[in-house]
Structures are given as C-alpha cells and as structure tokens.
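Structures for review follow.
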Structure P
Amino acid sequence: MNNDSSIVQIAAILREEADRLGPGARLPSSREIMRRHNVSPVTVSRAIGQLAAEGRVVTRPGSGAFVTGRAGRAQDVPDLSWQTVALGDRVVDEGPVSVLLGAAPEGVVPLTGGYLRPGLRPDKQLAAAAARAVRRPDAWAMPPLTGLRELRRWFATQAGGDVTDADALVVSGGQAALTHAFRALAAPGTPVLVETPTYPGALSAAKAAGLRATAVPMDRDGVRPELLAEAFAVTGARVFFCQPTLHNPTGATLPPERREQVLEVARAAGAFVVEDDFARYLTPQPPASLASMDRHGTVVHIVSLTKILSPSMRVAAVIARGPAAHRLRASQLVESFFVARPLQETALEFVGSPAWRRHLAAVHAEIATRRDALAAALAERMPEAEPHLLPAGGMHLWVRLPADVDETALVEAARRNGVLVSPGRLYYPSEPPGPRMRLTHMAAAHVSELREGVRRLAEAMAAVTG
C-alpha cells in the first residue's frame, strides 16, 4: 500500500473501532495498531490525527487516544459561523509557530525544533533550584512589577556596556518580549524592517500587531547596512528587527564593524533596533551585544533563558531606555501584570549556582559535536544540499537546495519517510529566492539518530528528484 491509501484505510478501521468501543474508551496504542496492520508510525499518527480533526477522538500525551462523546453526531455541532462576521478580517496566523513547536511522532527523527531535548536540559538542577527558590520567605509574594531586582541586575550585566538593572524588564519569554516590543514601538499599519530570511515567530508577532514586515537582504555576515539604509528611506519604517548573533535560520553573526554601521543607520533614520539576542548562551564566545554599544536609546534588547534551559523556563528580559522603556513596562503591566515570582526566583537561583556554568560548557560541547556530525552527514549523503555556513554555535544549519527541487514536495516526502524538517518558505516575509531547509541538530536523541535522519532525508530527496 502507498502511504496515502494506508492512512485512509487505517483511519476507516479506527472509526469503526471508535464506534464499537463507545465514548470514553481508549483506542489501541500506536504500537498495537502498527503491529496489527503492518504500517509505519507516521501512518498511524496521521490516521489518528484525522480522527481527532473530525472530533471522534481526543489525544492525551502519554496516555493515548480516547473516543469522544460526540463521535458520529455531526448534527449536534452548533453553528458558530456568525463569529466570522463579528471577528472581522484581523487574523492571527499561528501556523508557522505551531509547526516549529510541534512534537515528532514516535519513530520519526526530528531535524526541526528550537529547544534542548530531554537529556540535554538541566532538569535535575532546575528542580533543585526551584526547591531552594520556593523556600525563600517571599517566594509566593507579589514581585516588583518590573521583575526581581537581582534578576534584572543579572540580565543587565549579561547585556554589557553601561546597562543597569533599571533598564531591564522581566517578561514571560522571548516570544512575549517580541510581542511587547512590536506593539509598543510601532503603530498598527506601519512597516517593520526584518532580515530576510528571518525567524517565523517574529513575522507572526509583527502581523498580530498589525505591522507590515519588509525584507532587508543579508549575506554571510548578516544584514547589509547599505540596503538597510535604503529600506528605511523607502518605507519610512521606524523599527528594524534583527538577530545579530547566530541568526535564525542562517547562523550568521554580524561582525563588530557592521554592528556599528547598523546602529549608525538606525540613528540616522530615527528608528529603533529590536535586537533579539536569543542565541547568546548557545555559543562559547558571544560577541558584544548591540545594546552594549548603544548610547542613544536606539536598541531594544531581548534575551531569554528558555533556549538554553527549558521550554518551560519562560523568563526573558527586555532592555530599553527612555519613553520606549516606559511604554514597554506599561504593555507588560496591562497585559499580564508580572512574571510569576517562583519562576523568577528559580531562574535567579540557577544562574547564580555552579550548575549554570557546567551546563553551558556541556551544551557548547554538544552543539559542536552535533553541528559537525550533521554537516558531515549532509556532505556524505546529500552533497547537492549546500549549508549556508558552519556557525560558531546555535542549533541549526541553513541549507540551500538545487533550484529545481520542489521544497514542499521534499518536506512532505521526508515526513512520509520518517524525518521532520523545516521548510525554508516559513522564514521569508515575501517570496523566497529558492528552495531552502532549516535542519536542527539538537532535537535528535543522539548523533546516530541525527545521521539516520539525514539518511531518510536523502532517500526523500532521491524520490522527489528521481
């Protein structure tokens, strides 16, 4: 059976099983379905997903799929179409973000993702830090609205230069920081300049804020200052979003002289630079931040602990000065008041302990090993797929594919063959220049699984191009 017909047949079998078992019953496990019908884990996952989309089953991670009470009774579904008129045409596009956050089904190799996998996270050390944190006398009291002063001071020191704790605001993760920054710094309907390609979560946050993302080209050293100046002049934009260190997805890092040029261009345009320093802790020797070089309040600096620690460590800082800082604090206050104090206390405990430095060293070593393994596997099995560069850290390689490759078909063929990759089109605010992929080396269980993922991807490439 081909994959598509297998999915249809397994979905039909599971519908009958759901009707027979009745509401509340648990469907057979994925392993059992695979054994009974001799199909792949991807086929089972998609068949169950189809039933979930129909409302016949609900999936509970770690427990399985359960028959809903509404299975087979589509006539009982209320008509909610009136909401389309009431909501209007303002749409929040969560698609790119949900793709990046999705978990790989069992048996599928993840070459996509943005967080440390279990085993690389310092879970035990974080638990110990949390236990110490909640024993503090004021652990459950309301924190200062801008964040614990000691934590703000730590973030300020990390940013460098003459940044102080008074310049820092603690927020709930880097994505929330982006949302606050876009809403605070630009009015709906105005343009925001972004590197191209760029982080899809930033594009989604800008769109949700009502902003129009305008692309500024990059090269191997990052954004091109002369084209940034031209973009400011043509669009009248007053905000430029960038990731100057280990840019996502390309891995480019702006050299010092170009950092100075970017700041000069922004100052001449009377514009803000939103510096997303998401990868500061994913490289052994991060360069000086734009914030540390700024003397005019041009830079709004964002740095987070989520990437280096855990998806649930939703603690980040926004560093800004002047009226922009006031507006950012007001945005945080009216939207979510403050970040939960126990989480702030835990973060402070951890970064102040010896476990922090040990963890950084371990992650940096693992990044280097996995990056080199991924590059070697690509060179061996997919020499036609060319990495943009070999970055000094981070979690990804940005890969250019031959011009005649159908990127969408390749991503789908790879998924059917048991490997997940990020399509390049997600990273462009406008038309992409050609087929690309972002390949993550930190999501696989180990290096051998990483190599297996490349092998499966190479098979998919051969199927698409053959």
Structure Q
Amino acid sequence: MRTRVTLLALLCAVLFLPTANAGEVHEYQLDNGMKVFVKEDHRAPVVASMVWYRVGSSYEHNGITGISHVLEHMMFKGTEKYGPGEFSRIIAENGGKENAFTSRDYTAYFQRLHKDRLEISMKMEADRMRNMKVRDEEFAKEIRVVMEERRMRTEDDPESLTYEVFNAGAFLTSPYRCPVIGWMNDLEHMTAQDIRDWYRVWYAPNNAALVVAGDVDPDAVFALAQKHFGPLKPMPDLAPPKPAKEVEQLGERRITVKAPAELPYLIMGYKAPVVEAGNNEDWEPYALDVLASVLDGGNSARFAKNLIRGRQIAANAGAGYSAFARLETLFLFDGNPAQGHTIPELETAIRKEIDKVKDELVSKDELARIKAQVIAGEVYQQDSVFYQAMQIGRLETVGLDWRLADAYAERIQQVTAEQVREVARKYLIDEHLTVAVLDPQPLDGKPPRRAAPAMRH
C-alpha cells in the first residue's frame, strides 16, 4: 500500500530541504468568499492551476451516492459558452494537460500549462463554476460511462469488490462507508435534475479554493482571480454537512466475499484518528504514519523482510494510513498469501508483526531509517508543482491549515519509539478491527478482469 524510497544516508540533509526548496505561499480571499492560494516555484516556466470544491462522496446521502463523481464527469460536457469537449480541446491546443478527480472529501479540477497560458484555464474554470449546462442527452451518455467504469473497476475486479464490501462493513454510520463511484442502484436511478441540483448547491465560489503553484507572480495571479472568479455570486446560506461521527465499534467484525478470482485476498482495518483542525499538539496521527512505514516502508521494512522474503508466507503484504481526512479513518493491512499458504496463516503472521510493535520498542537505527524515508518521500515530491498545489488544496478542503504541509517533516522527526508503541497498543485492538476475506470462486475458464485504467473524462 505504501511506496517509500530508501535514503538512510540522506537523513541529515533532508531535514533542511523542505524550507530550502519550498516557496512562500500567498493566501487571499475574494469578496464572494472564494479562497486563493499561490505558491511560487520559479525553477521552470510552468504552472499547475487547481480549483477545489468542498464536496465529495462523504457529503452524499442514500439514494444519490456517486453524484459528486458523476458531476465531475459532466463538468467536461460544456457550458452555455463552450460546447461538450471544448474545455479539453482548448487546453490541449495551448499545450496543456487537464483532468479532475473526486474523493470522499473533495472534488478537484486541474490544468498544467506554460505560465503564459494560465489565464486561459482560469477563464474557463470560472465559466463552468456557475454556468455548466447539464444536457439530458449528455447526461444519458455519461451515466452509462460511469456505470461501465464501476463494472470494470469494482464489480469485475475481485480485490476492489472485496475492499468495497469491507469498507461498507467497517463503517456503519460514517459516510465513508459508501464508495466514491456510488452504488449501482443509485447510478441507475440518477437523473439529470439530480446533477443540476447538486451542482447548484455546492459549485459556488464560497465553497471553492483556487490553488496555483509554479513560475508566477502572486499578485498577478490574484488579479486574474479577481477578474474571472470575482464577479461570480456566492451560494447564500451554504451549510456544511452535519457531523457524521462513526458509532463506537464494540467488537471484531468479519466479512467473507465470494467472487470469481485466482487468489485469496485479506484486508484488515482498525479504526484510527486523523489530524484535527486546531489541535496542533496531537502527535498520534504522525506516530501512526511512522508505524505504517515501520511495517511497510519499502524493501527493508518488516513486512517485506519477514513475511515476503523471510518466511515467504505472503506474496504481497501492505500497511496503509493517511493522517489527513475530514472524518475518522482506518489503519489498513492487506495481502495475498504465498503459494502453499492460506489466509489464516497470513493473518496470523500479520498479527505477530503487530504484536511485536506493541511489545518491543523500534530500535534507534530502524526509527532513524524510517523517518528518513518518510521525510525524503515528502521532500522529493516537492519537485512537482502539481504535488505542491495538491498538498495545499487537500488540506484546505478537509478543513485543515495548509501550513501543516510545511510542518509535516518536523512533526515526523519528533515521533519517538515510545509513541509508536503507544499508538499501536491504543488503536490496533480487536474491538476496533474489521476483517474481510476474498474467497476465490471458480473462474469458469475466464481470466479475472483487472482494474481498468482511470477513464478519461
């Protein structure tokens, strides 16, 4: 689940790289409530421009799951001014690349262009923020595209299907239980008017943030934002979704998924906290991040060393955790048993590795190596203006301060071995565990379909 570079020798150096390479972030706000963030990076004459909306699948309710993702598709189908596909064609003609993505907590649209073409993308993004036209015939075509995407990427991929069922069982009241792409029944009954209503409520300047990173002048970018986004009217009385706190889990849950597949698959998830807005003293999410890397931080981490190469129980084994989300999340483990081994053997082996981090302190050398890997991974991603814009937009739209990105390396460096052991003992407990197993069924002579590449909108 996690890929880290092994750079132990650079531990001392990387601690100083974030401030050395990172440009200053300039923050503005338009009169209509839209936030604007500009991060300078003058190493190349390129720019990444992103518009982030504070809406994703966790904002949806039963009956309309997947609507944020479908709306993302429809945003490429034109406005009163630009016809279907015109946005993408114009960006390409100007040497740029563009696309979009939807997650649980946000939807974002981005372009990567030469700095001289920035105004073109901003002009068109401002137009489709309030002037998108949902044509019935375009919706009818696009909803079929989304349903086929769901079939290919989830229903015909046994591991993705298992993860979806697992997730729905791990969460009972949290909106994170629903898939971003939506349940098929909801997609089948979705209407063009549903899209219009969702768009009208959430796609407004006071629910959006513009993030621009690259070879730009901040004041000039803000002037462009005022010119193109400033005239847009905000959505009055826009209210964030009501709190959707997950009920406390009081015991282990187990799920079996029977589907045609070649290999069995195991997923284990423990309820885990995330970074909370305004709580700058909380070290636990950062310790959990380090813990995930102790277990699955590359070829020298414990899973690779002990389960895959050493005992050869696992063909694959991973651990994953993200500290930045709007709601409580999961600390995840997954894997496939090696040939000749079983799911129970793999689960037992993973549990033994968990018990080790609960019982024994991570050594100084191992902790130093892990910190170097985590920090270096963040540092090297700063070479991308796209990633720099991603960091700011993601934090802003989940309700966190973008400055957390700058403090990340320091917070990781402050994590102690005792803290890693403490979070393992506190959160990796059976009472908060959900386990899902893919039980392979006969393929009937047909090879299993793997997840399709992301569809172009």
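Any read-out appearing in this document is the output of simple, stated calculations on the displayed coordinates, not a laboratory observation. Computed from a predicted model, the values in this text were never measured in an experiment. Cβ atoms are built from the backbone, for glycine too; each structure is taken alone.
For which of the structures P, Q does the calculation of helix-only ellipticity at 222 nm (-39500 (n - 2.57) for each DSSP H run of 4 or more, over all residues; to 500) return -14000?
On the way: P: -14000; Q: -11500.
This value belongs to structure P.
So FRET efficiency 1/(1 + (r/R0)^6) of positions 109 and 157 (r between Cβ atoms, R0 = 30 Å, to 0.05), computed for just one structure, reads 0.70; which one of P, Q is that? That value comes from structure Q.
Any idea which of P, Q comes out highest on mean count of other Cβ atoms within 10 Å over residues 61-68?
Evaluating mean count of other Cβ atoms within 10 Å over residues 61-68 on every structure, the highest lands on Q.
Taking FRET efficiency 1/(1 + (r/R0)^6) of positions 29 and 237 (r between Cβ atoms, R0 = 25 Å, to 0.05) as the criterion, the top-ranked structure out of P, Q is Q, with the highest value.
Can you spot which of P, Q the value 19 was calculated from, given it is relative contact order in percent (Cα under 8 Å, 6 or more apart)? Before the final figure, lay out the partial values.
On the way: P: 19; Q: 26.
Answer for the origin of the read-out: P.
As an exercise: distance in nm of label points 7 Å out along Cα→Cβ at positions 101 and 405, calculated from one structure in P, Q, equals 2.9. Which structure is it?
Details: P: 2.9; Q: 1.3.
Value 2.9 for distance in nm of label points 7 Å out along Cα→Cβ at positions 101 and 405 corresponds to P out of P, Q.
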